[in-house]
Each structure stands twice: as structure tokens, then as C-alpha cells.
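FYI, it's all coordinate maths here, none of it is from the lab. Nothing here was measured: the structure is a model prediction, and the numbers come from that model. Cβ atoms are built from the backbone, for glycine too; each structure is taken alone.
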Structure I
Amino acid sequence: MKAILIGPAHPLRGGIANFNESLAIAFIKNSIETTIVSYYYQYPRFLFPGETQTVEGKPTYLLKIKPLISSINPFSWLKTARYLSHESPDIVVVQFWLPYLAPALGSILRLFRGRNTKIIGIMHNVFPHEKRFADKLLTRYFINSCHGFICLSKSVLLQLETLTPNPNKLFVPHPIYDIFGDKVSKTEARKHLGLSDADKVLLFFGIIRKYKGLELLLRAIATDRVKKLNVKLIVAGEFYEDKRYYFQLAEQLNIKHQIVFTDRFIPNDEVKYYFCAADMVVQPYLSATQSGVTQVAYNFERPMLVTNVGGLSEIVFDRRTGYVTEVNAEAIAQAIEDFYVNNREDEMAANVLAEQYRFSWHAMVDSLLQLAESIKK
């Protein structure tokens, strides 16, 4: 069997690239010949506020990656479609998360006339977090070029149902990321980050955007119930908006000494230290579909605190593997207080480990192949 995965891959960075590469590895482990068709030009500068779209160094796993696509060059779309036709794969799996990419992806799939090929879109988002004019129109252009869909949260599945009557769609939870190396001890991780074993440490991880709710978390840290615990918060990730606002807010709330800002993209080989150093991972999102951060936390057996938005509550079980709170600082503060005052870490970490089986890449591959098999063209 032959599969082609369309989406970003090394040296492109980020969660979608991590997902695409992990899926390719899972296909290969299932004895499926797999190639990734990636981008040589993904975003214009105004759509990517980070410092760079690429990472240095070699990939962690040797994959066949062909960077054929420019998001803005129609000639590359034609070239990519011709490549797909020449390879004649049994299945094409396309990562979709942003309407901006719909013209390129939708056109490639329309130009490709694979008579026997099943085309599956993996929907990380249907509607983007920062909405723009023509989002629905562009997304429809993409989805109308696919035969079926995998949605990574139930909320995304519901959104997709508003745009297409296509019955070939499944909810399959985001698998666990296992590409960031082996777990290390909390002592080793904290030594690496310059933290003490005695510290109470929370982690906010990933790019910082308004919808991820960092402001809520800072205000929760500043409440009397959390201040008395002397908690430290690591904010590890690149700011995609004005970071001065958050620095000034921490100062105004008189918690600057409790916040460790690591303002940069965290390379894959460093991710384990941040998660293993933390007592709990906090995602105080204002809106969400699903998040790869929770799946990294599952991999490193860390309890999680998430807000009750999107598909986050489908992944985290309240007071078992962590907390699901309302979207306000007081509710977040109450959960943090309960976590430390009642020493919940060991119990919740054990529950996280027990739940890992639900989120395997093997299950994702099985679902993709079963969906493709059920599609009648």
C-alpha cells in the first residue's frame, strides 16, 4: 500500500509538522510506503509572527519528504498534482488547519485525477481562532475536494457538519506525541532549567496568542489563594503578540518574581525538560478545538488544567487526570489551590498514565484506513 501525506514537515516547525511526521512514522510502522509532500513556501511574513518558520538540525526520524508546494504559486500546485498522479497512491491524507491554505490544497486535489485514490482531510480546525473574511468560502473549497475527514475533536466535527453533508467523517482524538525523547526525572529537568526541587512549578507551553488565555492564568496566580502557595509559573514559548503587555501585567499584579518567561520557540530536544519539571500543565484557553500540548502532557505523565472550551474536556477528565474549569481566573485559582493543598499530583499522574492507551497512533492509522475502505467513489 502507498500513502502520501500532504502537510508541513522538517525543516518546517510547529505542531502540525510534528503531527504530520508522527503520522508518517505510524504509517511506516504499519508497513505502508509513505511520502510526505511538504511546503517550500508556507506562509507570508504577515501570517507568521514568529521569528522563523524552520528549525535547524536533522529530523529525529528519517522520512521521505518532498517540499513541492508554495501556498502562493499556482505552478507549484500543478507540479504537485502531477507528482501525485505519477505516484498513484492508494490514500492521500491532507492536514488542514487554516483557510489561507485552502486555495493551494483544494486546487492540488482537484488537479490530481487519482481514479482509485481516497483523499482524507485531517481537520485540526474548521474555523480558525482569529476569524477573517471568506473563511467559510475558502474552507468549503478545500473540503469539497476530499472524500472523507478525520476530526480531532467533537467540536470540530460539529463545525464540519455545518459546511458539508458528506457522511464520511469521524472523530478520532489527537494521539499522544512521543517524539520529544524519554521522560527524565523532575530533579534532572529542574536542574537543567535552573529550578529547585522545592519549587511548586506550573507550565504554560506553546506560542502565546490571546485566545490561549495567558492573561487569565496570570490573574489566577495573583489571587490571594494562589499567592500564598508561592507558585512559580514557566511561560515557555514564542510570543505572537505584544509581549510587553504580559510583562507589564505581571509587574502590575506584583507576581513578576513568580513568572519565568522563556520567550522563544522550544526545540524538540528541550521539550522534555519543561514538561518533566512541571507539577501540572495549565491551558487556560478562551477558545479551542483541541491541543497538541495536552498530548505532550499525556506523554510525560503530567496532570493538566484546562478550561471547558472546545474539545479540551474530551481529553482531560476533571479531578482524575487534571482539572476542567470555567473560563475565569477565580475558577483556575481554585483548581491550583486544590492541587497543591490536597497533594493531587501523584494520584493524577497515575491516572494520566492509565489513560494513555486511548490516544495511540495505531488507532489513528486504523481509523484512517477503515474510513478510506468505507468510501465508495
Structure II
Amino acid sequence: MIIEPKVRGFICTTAHPAGCRENVKKQIAYIKSRPKCSGPKKVLVIGASTGYGLASRIAAAFGCGAATIGVILDKPASGSRTATAGWYNTAAFEEFAAQDGLYAKTVNGDAFSAQVKQQVIDLIKQDLGQVDFVVYSLAAPKRTAADGTTYSSVLKCTGEDFVNTTVDLNSRKIVDVTVPKATEQELHDTVKVMGGEDWKDWITALSSAGVLAENTVTVAYSYIGPTLTYPMYHKGTLGAAKAHLLKTAQEMTRQFPNVNAYVSVNKALVTQASAAIPVVPLYIAVLYRVMEKKNIHENAIQQIERMYREKLFVSPPALDETGQIRMDDWELRDDVQAEITAFWNKLYAHALPDHSYIDQYWQEFRQLFGFDLPNVDYTRDTDPDVKIPSIHN
């Protein structure tokens, strides 16, 4: 079949296996072009199929020579429906890992569930004995807890309703957007989904099973962003969840004598999750343009490689005054934010002659699903049914 992108709003319902493979290949090539990292050797990545989780797995495997187990929640192809991008990414990762003689196995299922946790523990015991690095990189809209309660996350404010001006990335019209205030229940539920509770459940289960090595490092990913987005992110429901993530890291480091837990505050990226947050896609589009002009833009793999080499796997780790790793250090530079502020001032004045940054955003978005990549023939008849050799469902 000929596979084309089908985008509805900020959701792409198709993915291209050859394009996703090319995406993974490019990330591996970048890691191989960099100096080797004296990092972990047995790695578990929870949320390993896209974005920072996939980059973390690639950087560990091809930069540190690590054996990796990935936990994903992705769908294979079915009839005329393509697989998800994460499925194709994982298949490509395992293919390239096998070529280099690297151990790589994957568990496909709900990472919040006790069943998947036990599957992973059994696999570690069977094949690796223990792991020395655990990456927690989940971005999920819902979570069913151990007691059977299902919680849903929301993208809302915790103070007053937030009103701002933005550009609708579909119509390219300047519009006002309002982000409403969350209820106390919505705030509670968002922290349950996106906070650190499940991360701690994972570390507790792994520690109790005896599959964590001495001085295991674990990291989860966060975002703070500029003051422009504070009302709906840093000071919104997601910000509350990220604050809980940091609190959990500190608790785990105190509670588990063989664990050092960190939160890495990362740079804004075009991702499936960030695309749905009001104002943020436009901010990211402009940020990319500004950082590329200054030659300081980093994609996911570049950022994770720098984190491993310069901030996490060094002694001592490079932390800010709150105890967090700051990979958003270039994004929040004064000169970068000054240019973005100038853009927003023009936006308020309805004086934006150039919309090419929107074209770039949509290209980056489609590339997440394997489209718009060089070296891929999209006119070619393509079989959407790609297998993942090691998959455990």
C-alpha cells in the first residue's frame, strides 16, 4: 500500500515504517559520531518507543554499549491500518541493535500495570540479572492504579483562566486562546497520572525483586519552560505533576540506599504530547527558528547524548540549586527568550509577515511519524506489517 500522513488536529493516524526506520538510523548515526560514554551497561527504559525515551535507549545502547529492555504501549499493523510510529521505531531499533550484537528486548503493554512490571522483572532476572540504569519516560493521558481506579490528566491552569494570543497552526490565523482553571479533582488526578507515584512503584518493585544493581541511577524527564507558558504549564496542572516528580526523586534517593534518582528538565520539543498543549506548539515553532539561527538547537538525541556525557554520568552529576539536571539551559538563555518575546509583541500587534516557521513545525511533526524524511521513497508500495522480534505482550 501507499502510506500517506493522515493528520486530524494534532493527531497523525498513520505512520510509515521506512520513514521511522530512517529516523532511528539517523539517531544511531549521530550517537556513533560522538565520543563513547562511560555510562550504564544494563538499562531499562519505561516509555521507550518515541521522543526522549527512544533517544535514551539509543544513546545507552550505541553510546555506552548497554543491553536494553524497553517498555512500550504500541499497536502493530492490522489490515489496512498501519502500526503506530512507536512500533516501527522499536522494530528498527531492535534490527540495528542486533546488527551490532547488542542485547535488546521489548515488553509491550500498560506500564502502569502490575502485570507488566512483573513481566519486566522476570525478563531482567532471566537475561540480565540486574539493571544499573532506569529511565522513566511516560507521557500518558490516563492511568489505572493498582486499586483499579482510573485517573485522567488535564491541561489546565491552577490559578485564574489563562488568556493569550497565538497562531492557529492549521488556519494560520491569529486567535485568542483560553485555558480554564482546573478543579481540585482534576489537579489531583493529573498528579496521579503524570507525577512520580508510578515511577516510585516501578523502583519499589524492582528493588524488592533484587534486580537493581548497586548505585543504580534512575532519571525521569520534566519541563519548566519560559515565563510565557507558566500559567498553563509550570504553574498549571502539568507543572504540579512535575513538582511531584521532583519530590518523588528526592524521596527515592533517601529511601533506597542503592538508588540515585534524578529529574532532568529538558528543552521543548515537537512531540505528540506537546502538540496538544495550547500556545506551546507556536512557542516551539518560534523557539526552533531562534535556536537554529544561534546554532544551539538540539533535537532529542542530541540533548540526551549531552546529558549522559556532560551532566548525568559524571562525578558528581551536574545539578542546579534544586537538585535537577538542566538540559533547558540553552532554551532559557536571555538572548533566546528576548527574541521570542519580540515575536510575541508582534503577534499581539497582528504584524507577522513570515509564517515559514509554521511550515517547519508541521514538517517536524510529520517526521515523528516517519513522513517528510530524505532518502525515503514515499511513492513505493510498502508493507505496513513489520514484526518486532523480541516482543513480549
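Annotations
- Test item: distance in nm of label points 7 Å out along Cα→Cβ at positions 3 and 147 calculated as 1.5, pick one of I, II: I
- Source structure of the calculated read-out (Cα extents along the principal axes in Å, 62, 52, 44) within I, II: II.
- Relative contact order in percent (Cα under 8 Å, 6 or more apart) from the coordinates reads 15; which among I, II: I
- Answer label among I, II for the case where Cα Rg over 2.2 N^0.38 Å, for residues 99-322 alone, calculated from the coordinates, equals 1.11: II
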